[in-house]
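Throughout, read-outs are computed from the coordinates displayed, never taken from laboratory work. Keep in mind the model is a prediction, meaning the values are calculated, not measured. Cβ atoms are built from the backbone, for glycine too; each structure is taken alone.
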Structure I
Amino acid sequence: MTTGAREPVWHATTILTVRKGGKVVVAGDGQVSMGETIVKQSARKVRPLADGSVIGGFAGATADAFTLFERLETKLEQYPRQLLRAAVELAKDWRTDRYLRHLQALMLVADSEVSLLLSGNGDVLEPENGLAGIGSGGNFALAAARALQDTDLDAEAIARKALKIAADICVYTNDQLIVESLDTA
């Protein structure tokens, strides 16, 4: 008899943000895997927020991410057109609230002025060079985007190509992409 059976580990995503040439893009794949099984190919992990003035993507537990997106939208209602302030307020709550501090997710959010990585550790980080990647294939996509950033490709083309490269490397990433973009300030 085996004791201490482990639940399958969920691997859920690759999310990338690229800021270049008057555009900011947040893109993500659609694959959700549980252990060695692909559970879903077309999950939507990137979406517009705050009436379309902010775009965000998440890596981690889906219910946790939706809770965090709802909380971020509430903060954006309190602080309209102030993504950085709303993100800092969310990070404070996420770190200190008894319920929220147990949520397991990372978020990339962007508006016309700033791109941010948010974590439950209280991190609100603006990525260097307008590039950030999270999730199972995030580092692969980020490396590819960095290599492509100095080419003639625009932000969306870089994001699509970088995620395709990540999908070719990471078994937890597929090529079913959701891409959202905004014009930058």
Structure II
Amino acid sequence: MTKEGFLSGQLLLAMPGMADPRFESTVIYICTHTEEGAMGLVINKQCENIDFPDLLNQLNIEHSKNNKKKEELNKILLHEGGPVESGRGFILHSADYVQESTLIISETIALTATIDILTSIAMNDGPQDYLIALGFSGWGRGQLENEIRNNSWLSIEADEELVFRTDIDLKLPRAMAKLGVDLSFLSSQFGRA
């Protein structure tokens, strides 16, 4: 655990043998973690049933007159942020873009959940770095701490390169490599000393 025992701004890495198949092989950025619980976004699972232009159309966000070409809009990935409120969007982004409703997580990373930021991204006027997620991952009081004690998660320091600029399929192995861990050597068995 980090400062004051909370993991805000950290990454959670799913351990082999994760009991919940929705979180198997996931990397989660923890947006907030307090005594009351935690909220984070899976950053290494792509949405399969919707793309960014479809999302813009569903939300009636004008994007045909923007500065980004259609090919660029198609390259913007939507992530499955987690199983909670999967119809709601969250944008994890660099802290160079701040609105009144933006949650500043660290000196370099923030979270915004408004249509305005999606419009800005579509119009090529948004944050420098961003990750768009539908849904989120949530834990109640003490739940995340219990899962960590039961060897479901490892936590590491987050960095912008890994969060925003690493290929989706490489996020878990690169995060594990930051710890000096080879995934093939990890066991789903655990014990207590």
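Things worth noting here:
- Among I, II, structure where relative contact order in percent (Cα under 8 Å, 6 or more apart) as derived comes to 28: II
- Label whose coordinates, when mean count of other Cβ atoms within 10 Å over residues 55-62 is calculated, return 22.8 (choices I, II): I
- Of structures I, II, the largest value of FRET efficiency 1/(1 + (r/R0)^6) of positions 23 and 95 (r between Cβ atoms, R0 = 35 Å, to 0.05) belongs to II.
- Structure from which 21, 30, 29, 16, 3 was derived, P(r) over Cα pairs in 10 Å bins from 0, in percent, for residues 31-70 alone, options I, II: II
- With helix-only ellipticity at 222 nm (-39500 (n - 2.57) for each DSSP H run of 4 or more, over all residues; to 500) derived as -10000, matching label from I, II: I
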